[in-house]
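What follows is a set of structures for review.
Coordinate-derived values only; no laboratory data. In this text, all values refer to a predicted model and were calculated from it rather than measured experimentally.
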Structure I
Amino acid sequence: MDVDALRALRLRVQGLRAPSAGSAPEVVGRFVAVQSQEFLPAQWGLAARVRDDRRPDAATVARAIDAGDILRTHVLRPTWHFVSRDDARWLMELSGSRVRQLQLSMLRSLGLDGAEGTRGVAVVARALEGGHRTRAELGAALDQEGLPPTGLGMVYVLMLAELERVAISGVTVGKQRTYAAFDERVPSSPPRSRAEALADLAARYLASRGPASDRDFASWSGFTLTDCRRAIADAADASAGGLEPVEVDGLAHWLDARMVEQVTGGDGERGVVDLLQAYDEYISGYAAPRRYLFPPGRAASTAPEFPLHALAVDGVLAGRWAPVVDERRATLKLVQWRALSHAEERSLAASVAGLERFLGAPVTVERATSPGS
């Protein structure tokens, strides 16, 4: 398989071509975990993968988050992810200690690697017994106990509370997001062995992002390459032939053949423009250097603006964009690496119209061409 075929297949499997999902929570469930470092753009990434007749606007996705159908927490890697309520517990049980290990030097520098961190988690747990709490309310509770109420100290206390399965995202109060008690939002589930959980994670990763290599899975999941290779082998054994190896530029990749059969449509489309948020799974779901993203003669090292929100044509980066949103309208600031063809301009207009429907506000495009950037 060459890079062009790899790119086309990933676009289909990722749901960016002929999407089949019927809701944003369904997208999260299929992807297992979706990086959500930037809150509103990450919701746009979910909506873009829902089929046209069911595509939600931002208010609909926000309601799903408030209802707990989509949860947001630090899992797999030390960054925010959307997860479904049915996956949150086993994912945190699997990766919580790993994320804590990756953050150990920072915890030590803040004095939170021992008793103080444990005390902070206990304070958060007591505060959440009374309901969902904003960061300011949790900061006040920490301050009363002589713990950091703001800054990095507070950030890492809250992350510890997430990793210890004490806290997770709650409802929105006004414009403020809150934390809720983990057990209130996440149902109980039977324990799983580490090997079983890793194999399930590998299988679902490959079903939603394949073809992908073991290095891709390790980069995305945060686990060691040894763990990831074992997990892929276990997943392949359990799939009864569903997971198949393919070679891309001499490197072994894996795909779920059953999923490939399901995601039909969009193969003949050309000149399709996607407005991808910076941490979209099409970008962040794979290991660097992500050569599939770049046109011939251009690589990540020559694109200093990467990974800002990406303008992609047929899965290849062609520029960057940034939304400036207020309550009544939005401006899309677009920097192109090259001129677009007539077909690509039509596709861009359709993508902007989709963004307008998502935001529920008119979008004005301001553009500049930057071929040498």
Structure II
Amino acid sequence: MRGSYKILTVRGISLHIHWTFLLLIGWVLLVNATAGNNIEQISWSVLFLLAVFVCVTLHEFGHALMAARFGIQAKEIVLLPIGGIASIEKFPDTPRQELAISIAGPLVNLVIAGLLWLFIPNMSLIAREPHMTIMHGHDFLYNLRIVNIALAVFNLIPAFPMDGGRILRALLGFKLNYIQATTIAATVGKIIAILFIIAGIVFINPFLPIIGVFIIFSAGAEEYYLRLKSLVKGIKLNEVLMYDYNSLQANMTVQEASNILNSNHSKYFILMDGINPVGAINRMEIIKALADMNYTESLKNLVKEKLEYLNGDKEIDTVLENLARNDERIFPVMDNSHFIGVVNLNHIIEYLLLNKINTKEYPRIRSLAGLLH
């Protein structure tokens, strides 16, 4: 995800934190400062926030580890102010798999709540003495347990991208196809999102509208992705190749590349070592190097993303998630070890528009193209 930074890697899963997470810490500090709390109280508040996000991380690892049991690899976990997102390499093959993967996260939170209960056995579930707060640390574990129960319940709300939305789709998927199940689940989620936004306005809670907007966009993205996946099913990458790609030599300097950029306005370039692709680079990375006066730097040293080679015999739907992460990024396609062309998501949409113009699928493709652009 753009704007996220890698913290560590656990069992091949990279943990990232989004820069907006810092806004949440800033908000906690601001609330405490406004309330006149001292350094000790502020420290307890920040520590509690970090503890909550450790629980959120464990929640996401619950999804990832359950997915691994079905042979589905999780690539990364991103921590956001409203929670975490675990990205897996593909959709589950069956509703049963999605149901198990989706419910694993809330179960982790309930297990954490149960373990915390062992350290506070004499406390009731919700009754507390009103003068005790997390700012003093007196009921740190108690409140952390309550938060884990709340996380489990909140994530079971049937709205994408929360677990409840995926559980709803999985249950619907036992009777309907996945496109129909996703459409129904996405619609339910959007209705709930609107209620979140209204509740946020009525109760003057800024987080509820943010969550509502996030749900609306996420539900739309999920539906878009699955519709596109159904449209490209059976089409191989070598059927949609682009041969008029733009390339630069990897050992070319930034200064040399700038002369080409003046007359070529492509956003992405394939970096070549002779006839072999060795990287892909965004033109803005070259422009930034120029601004930093790194004129003699070779382009291969500017590459930030590891090059992903795609097999021309693969069907598009098997690599669609890679393509969908950035609709303009170009990927080299190989036939055995030979470079045969490039693909990107924009071109695949254009291919569908050109080749299905007189079919009943054409209106659906046009609507997807409109969303993309």
Structure III
Amino acid sequence: MIIRLVKSFRNADKISAGIVAVLAVLSILMVGSTAISTTGFWCRDTIVQTGAYIIGLVLAAVIMVVDYHAYKGSIRGLYVLSLLLLLSVYIPGLGVEQFGARSWINLGITTVQPSEIVKILFALIMAEYLDTHRDELYSFRGLVRAGIVAAPIIAIVLKEDLGSALVFMTMWLAMVFFAGLSLKVFARFLVIVAVLIPPAYFVMADYQKERIASFLHPNNLGLAGNYQVYESKIAIGSGGVFGKGLFHGTQKELDFIPVQKSDFIFSVVAEELGLIGGLILIGLFLWLMIRFMRVAIEAVDLYGALIVVGFIGMFIFQIFENIAMTMGLMPVTGITLPFLSYGGSSIIANMMAFGFIMTVHARSRNIRFN
């Protein structure tokens, strides 16, 4: 076991690991910065964030030791587990509602968001299905079947939280495209989606409709979310080119930045580290995604490549949506910034995804684990 672990780390992508390490340090610094004036740097939030990274690192290491092919053939079990985890939020006394969405379960000492873990399972489920049904994607019927596989999971997540559902949809779309989806079939799919958008709006929850209305009328500060975005843009702009300095953000200190340790943590980064810091952060994310894309391209089989592509879709959408919403360029959702935002469930899921990407990378180099 120890020998396999050593080999796994030796054959991991060192550059990707280095980028994730930098993001982890920056995450802890930024989370600590949001609390430094009230409870001090080493408060519950920073301890939880550090602990989540430690747990995530252990899980990533375990995942890297196991050949990812070991999960192939377990699609039914993973599917049932995914549904049970998502439905657990509706168990009385266990499921709790936060920020207008019923997406968490209360474990007493902390709350956990099951959908974060299901993102990992979803990538494995769809990777196996698409790998064994790749020839069907040249027909519209094949695409529909792939959609039917994903639909129950996405539907439950959609009922709980629109933002998370969009992440799952992006993962699914990225994977079916990589698996060989015909452009002609995709064009028909877009037409159907366009037709379904209007009726879909009427079945959305009220808070979801409010977020869309807020995005369409950004100058109306009376609409939900617009005042928060207004304050976020002030914080980003006030940082200037070089920022106000680490731990010295005034908008943050006065608590004008909403949900600053999680959803709007990019606003804190931009205020304290400025345009330069924000661009460096975006550059690190871009570099990391390029490294992950290389892993997908060099994977020894479609199954492994699809796992990586699913996680790339997850990361790219979350990075784009989170940063864009802090600037008012996208509707406000509860989507966290990968590897940076506060949240044990999110960090652990991100590290697990990283572990799967690294194990695919290791196998692409024809490494034998004995």
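A compact table of results
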read-out	value
For -17000 (helix-only ellipticity at 222 nm (-39500 (n - 2.57) for each DSSP H run of 4 or more, over all residues; to 500), calculated) the corresponding structure among I, II, III	II
Highest-scoring label, criterion being relative contact order in percent (Cα under 8 Å, 6 or more apart), among I, II, III	III
